[in-house]
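Novice: Structures are listed in the sections that come next.
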Structure 1
Amino acid sequence: MNFTVKLKNSISTSASVLCVGLDPVPDYIPKPMREIYRDDDKLILEFCRRIIEATKPYVCAYKPNTAFFEALGSRGWAVLESVTDMVPSDKILIMDAKRGDIGHTALQYRHAFFDQMRADAITLNPLMGMETIDPFLDDPEKCVFVLAMTSNRGAADLLQRRFEGRLSLGEYIAEELAKKRNNSSSHLGLVTGATQPDWIRPVLKAFPDAHLLIPGIGKQGGSVSELADVLKNHKGLPVINSSRSVIYAGGDSEDWMEKVAVKAAMVKESLSIITEKYV
């Protein structure tokens with residue numbers, strides 16, 4: 001299925017633009033689970049299964065961050081593969097890998113995440129050059145979300161610097177991706193942080209119909225109302241991520257799954273001023 005069609009369907013059926021990020025840290029997983037599962041790989045696998053079960057009525061997408069699985073060593077890849085299989089087929093699976101390398105290496109990343117993990121989308125880092133994205137651009141069922149204006153303070157070090165007459169390097173990246181659109185079968189998207197509303201306006205102007213992966217709400221403090229204003233005239237589809245504030249909402253309580261579900265429902269509702277444009 002064409003990626004845009006699948007994303008539209010997922011947003012429509014869930015009435016949500018919320019993506020839940022799967023960033024499992026063993027020490028943060030609820031104590032009742034830590035007492036049952038002593039091995040980190042089994043603990044993380046079961047935690048992610050229950051997070052997906054608790055949140056699936058409220059989300060359009062899931063975003064496993066590969067670093068939290070890679071930290072387990074070889075066992076982590078097995079857990080990650082199992083977690084990807086748990087994501088419902090009608091939800092978007094975004095592999096948050098932030099890879100970026102020269103052609104033959106990038107091609108292997110493509111095989112790993114698109115062919116082996118069967119992800120619908122991947123996050124990519126373009127700082128080794130726009131050519132590093134090319135191996136991912138041959139499949140209309142896939143999308144690449146390229147870092148353009150991230151939600152962390154370090155965005156000021158590079159992405160917010162003026163570049164080639166543009167207001168920022170992020171704007172330049174968006175402009176170059178817009179040029180690639182006509183030669184790409186895959187869908188092109190941008191990672192734009194909700195904590196940077198003033199900076200992402202020119203980025204979106206440079207690529208006004210790009211799909212967006214938007215981190216930064218929740219723990220990072222991005223404003224939903226400001227984000228809604230920024231997105232008002234944007235033509236692409238947004239996927240708005242929340243990770244820690246949802247998956248650890250239950251603390252160490254026995255009924256932590258119920259609290260996670262309530263939190264996901266609350267975040268979905270808080271995003272309704274954005275979602276209503278797309279359903």
Structure 2
Amino acid sequence: MSDKFESLKIRILVSFITLSKESCTVTGLARLHGIEKYSVSRAISALEKEGLLTRGENRTMGLTGKGNAEARRYAGLLEAAQSCLIHEGVPPSDARQDAMAVVQGCSDSLLSRIQELGEKRRIRRELGMRKAMTGTAFCRKLRDGSYMMPFAIYCGKAQGKELFSAMDAGFEHPCELHVAGGSGHIYLRSVPMYIKPPGGDRKMRGKIASVYYFDGEAYREAGRSGDFFHFPAGEMQMVSVGGGKEQMLHGSISLKIACSTAGVQMPEEEVVMAVFFG
């Protein structure tokens with residue numbers, strides 16, 4: 001099938017979740033999309049064969065369960081792609097057309113990234129006017145999924161000119177925020193690092209041994225699965241900074257982290273982890 005025909009199928013599929021039932025007829029869809037009724041009928045027949053559309057009595061049409069899921073997936077992808085294009089300066093009228101080409105021509109991994117970027121812009125718009133919020137309120141606004149976020153780990157108290165904690169090098173960047181049902185967890189993957197033991201004269205290979213997060217009352221031990229440490233994102237404090245294209249959400253949480261080197265447990269260090277969403 002041609003890209004043009006596939007595009008029509010997607011547009012018709014999405015129409016069933018954006019338009020009233022009365023408008024979703026062959027005549028109504030042809031008028032809306034500015035095409036011949038014959039082309040609409042062909043597309044509808046193809047969608048029926050794929051199990052996405054069904055016809056009832058009086059030839060009324062509706063989405064199947066599979067069709068509803070696909071329609072919502074495409075609607076989200078088109079919205080995210082259009083938002084990304086407009087954000088980069090593409091005129092809205094062109095962005096609507098180009099978004100379809102993006103959705104049809106991109107790999108699944110790139111589409112996933114576009115969805116993530118679109119979601120980040122949506123959250124910035126919705127929460128941007130709130131200067132501060134809890135991590136719980138932030139996660140409740142996010143759709144289920146994973147979000148990669150840059151982060152930095154700072155010394156709890158600046159020691160001389162050293163602002164960054166040595167523990168920053170003990171984790172893979174960026175971190176992952178996983179959200180499900182309005183609840184989120186931050187995942188940090190530990191990686192080998194080099195650190196100078198107390199009283200030592202040279203750096204030695206080590207690895208993060210433990211992570212504790214502050215929940216507002218006390219430090220709690222983070223969960224662990226292999227190299228991954230995780231803790232509730234709801235314990236972060238979020239603040240909106242910047243504006244326009246430069247606007248982002250900044251989150252922070254206090255951690256206690258210890259590492260081991262040459263089989264020796266190093267003293268815990270109290271640090272502040274800052275994450276950036278935008």
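Every number here is computed from the coordinates shown, using simple stated rules; none is lab data. Remember, predicted model here, so these are calculated numbers, not experimental data. Cβ atoms are built from the backbone, for glycine too; each structure is taken alone.
Novice: For which of the structures 1, 2 does the calculation of mean count of other Cβ atoms within 10 Å over residues 14-21 return 14.1?
Specialist: Label of the source structure: 2.
Novice: Given that Rg/Rh (Cα atoms, Kirkwood Rh), for residues 94-189 alone, derived from a single structure, equals 0.97, which label among 1, 2 identifies that structure? Numbers along the way, then the final one.
Specialist: Values: 1: 0.97; 2: 1.07.
Of the structures listed, the value fits 1.
Novice: Computing relative contact order in percent (Cα under 8 Å, 6 or more apart) for each of 1, 2, which one ends up highest?
Specialist: 1
Novice: For volume of the Cα convex hull per residue in Å³, which structure out of 1, 2 has the highest calculated value?
Specialist: 2
Novice: Can you rank 1, 2 by FRET efficiency 1/(1 + (r/R0)^6) of positions 38 and 182 (r between Cβ atoms, R0 = 41 Å, to 0.05) and just name the one with the largest value?
Specialist: 2
Novice: Separate question: From which structure (1, 2) was distance in nm of label points 7 Å out along Cα→Cβ at positions 54 and 254 calculated, if the value obtained is 1.6?
Specialist: Only one of 1, 2 returns 1.6 for distance in nm of label points 7 Å out along Cα→Cβ at positions 54 and 254, namely 1.
Novice: Of the structures labelled 1, 2, which one yields 4.0 when distance in nm of label points 7 Å out along Cα→Cβ at positions 22 and 238 is computed from its coordinates?
Specialist: 2
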